[in-house]
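Visitor: Following are the structures in question.
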Structure P
Amino acid sequence: MPEPTPTAELLHRIVDEVEKAIVGKRNMVELAVLTLLCDGHLLIEDIPGVGKTTLAKALARAIGGKFRRIQFTPDLLPADVTGTNVFNPKTLGFELHPGPVFANVVLADEINRATPKTQSSLLECMEERQVTIDGVSHPLPRPYFVIATQNNVEMLGTYPLPEAQMDRFFIRLSLGYPSQRDEVMILSRQQQEHPLQHVQQVTEPEQIVQAQREVREVFVHDTIRNYIVSIVNATRRHPHVQLGASPRGSLNLMHAAQAYAMLQGRDYVLPDDVKAVAAAVLSHRLILKPEARVRGVNAEPIVAEVLEQVAVPVGVGGRK
């Protein structure tokens, strides 16, 4: 096992801090930190009460970033998200009143309850890291990390995210119920106070931006790139898949593998790094055929099947 780099040690300290508030979900916390490291955005689909908001708040506190929460509802307007210009009678001019998207970590809670027009107001923020109001573009803070949540149980009166918008999320994950042992620990920890009070800041936002630059320098061999493209191509040919992962999926899978390698303390990507993050990166990008959905087929087992079918490159490791 290689010696962890200073950046890897920093990332593990962030994970350790967030774990003070999120019990028994280290793999999920690592995926969230990995998404931030890749300058991507996170979609959490889960039932209420499993810690989605706590995860976002703990992560923001650990990196010393500004946190804002947007509760998406059917009557929410785009200006409620992005902000608006307001006339100031004292200066006889318009002043920007920034919306809640002007933060480092933005929690878009129950994003599928807002109308498509309001949902799309986040697209420019997520993709361009800026907001355009009355023809003027305003840069957003860096790092910029959107965590969107969906309640996958109560779907009545919701507006499902279109495939193009789903594809813009770097990773999708589900926290799920804790084990009995972990749930007992949650009760014990929260009997008198919320564990968020114990989460400490371990870094500055500027260090996260630097780490985002460093992760792109992790070495990816041509054989690994071919392996990634072969996996993505296999999703497009699967008999249950109507539309496979896009080239953006290939890019995100490569970047996620680079970040995973960095978390392991390496400066090069192995096939196991690709396999470790493939399901989280690719599953939400697959559009299944109607007959497959009727039969209850899920995307995650399809990705697992693809990983079994695609030949794993041998003898790839290190910089050569």
Structure Q
Amino acid sequence: MTENIIEVRDLVKHYPVTRGVVFKKTIGHVKAVDGVSFELKAGETLGVVGESGCGKSTLARVLMNLEKPTAGQVLYKGQDISKLSGGALRRLRRQIQLVMQDPYTSLNPRMTVGDLIGEPFEIHPEVAPKRSRRDKVKELLDLVGLNPEHINRYPHQFSGGQRQRIGIARALALRPEVIVCDEPVSALDVSIQAQVMNLLEKLQAEFGLSYVFIAHDLSVVRHLSDRVAVMYLGKMVEVGTEDEIYERPTHPYTQALLSAVPVPDPTVRESKAIIRLQGDVPSPVSPPSGCRFRTRCWKAQDVCAQEVPLLQIRRGSDHPSACHFAEKREIVATHEAA
């Protein structure tokens, strides 16, 4: 059995909602992440999917220790990262890196590509001697498919896909074990998305990386993920392998998301049943009682408002689902990214 490199236990992140300018009063909390648990094994990719506002990016920031959890733990090789500071936290940064969503705003426009990718060596000088840093930056550029001779260019001289490759090279500089990818291809054209995904897959095979891959596009997540976790309003509602989620989904929310994925084959598209959810996503400040999805769910009954469904394996299923009435549903096969 492969060991867990990251364990997340009952993770909670709430943000206070205040009123007043001088004398601020807390009148509520935004429950961005509310009781999330999962494991990430060495060399594995865990895809995290859900609508905008479900807590995916907050989860990424807490995993990176950029935000402290309100409750719960994030363990890296058994060590609670929220309790680290100073040199111990700096050493952790070498092992867990982040690829950001927007390649247009995540790179400093005043720095050259060489300076951007070489900056981690300034912070962690023990990784590379000063005299060899320029050569290492060129190696990283070549590794992600960019011309090493462009080391003195600025970000505005590259396309969106090339900028994201620069972000990936920067994340790889310290040879981390885990990379958190926060919607790394959502700002790119479809053809460029496929190229970046293929690059991430190649790098994982070459360096044994573990990914937490966050996205809202289910077809993108399927291309790279070993397991998939579906989030809704701060909670994980279904977790399973790629086949379990895409071929045998049991939670109504997962089924609705999959039914909305475009199918390129017109004959298959005509026979595909689309589930149209009613209403809007409730406010994370005051989520519904019981099951948070019940206000939009066609299966909702009285028990759904009274009891919070646990994320567990239900009768007739082979993977965990947080629904009182979880059942398998046939889903028309969707097109995978090239």
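Visitor: A value of 4.6 was derived for distance in nm of label points 7 Å out along Cα→Cβ at positions 186 and 226; which structure in P, Q was it taken from?
Guide: P
Visitor: Can you tell which of P, Q yields 0.10 when FRET efficiency 1/(1 + (r/R0)^6) of positions 202 and 306 (r between Cβ atoms, R0 = 35 Å, to 0.05) is derived from it?
Guide: Derived from the structure labelled Q.
Visitor: When distance in nm of label points 7 Å out along Cα→Cβ at positions 130 and 274 is calculated for each of the structures P, Q, which structure yields the highest value?
Guide: Q
Visitor: I have 30, 58, 11, 0 for P(r) over Cα pairs in 20 Å bins from 0, in percent, calculated from one of the structures P, Q. Which structure is it?
Guide: Going label by label, the one that fits is P.
Visitor: Then there is this: From P, Q, which structure was mean count of other Cβ atoms within 10 Å over residues 18-25 = 8.4 calculated on?
Guide: Of the structures listed, the value fits Q.
Visitor: Between P, Q, which one scores greatest on relative contact order in percent (Cα under 8 Å, 6 or more apart)?
Guide: Largest one: structure P.
Visitor: If helix-only ellipticity at 222 nm (-39500 (n - 2.57) for each DSSP H run of 4 or more, over all residues; to 500) comes out at -13500 when worked out from the coordinates, which of P, Q was used?
Guide: Working through the options, I get structure P.
Visitor: Next up: Ranked by distance in nm of label points 7 Å out along Cα→Cβ at positions 34 and 282, which of P, Q sits at the highest value?
Guide: When distance in nm of label points 7 Å out along Cα→Cβ at positions 34 and 282 is computed for each of P, Q, structure P gives the biggest number.
Visitor: If you work out distance in nm of label points 7 Å out along Cα→Cβ at positions 162 and 258 for P, Q, which one comes out largest?
Guide: When distance in nm of label points 7 Å out along Cα→Cβ at positions 162 and 258 is calculated for P, Q, structure Q comes out on top.
Visitor: Given that FRET efficiency 1/(1 + (r/R0)^6) of positions 26 and 290 (r between Cβ atoms, R0 = 35 Å, to 0.05), derived from a single structure, equals 0.90, which label among P, Q identifies that structure?
Guide: Structure of origin is Q.
Visitor: I would also like to ask the following. If you work out distance in nm of label points 7 Å out along Cα→Cβ at positions 50 and 234 for P, Q, which one comes out largest?
Guide: P
Values in this text are rule-based calculations from the coordinates and carry no lab data. Every value quoted in this text rests on a predicted model; they were computed, and no experiment measured them. Cβ atoms are built from the backbone, for glycine too; each structure is taken alone.
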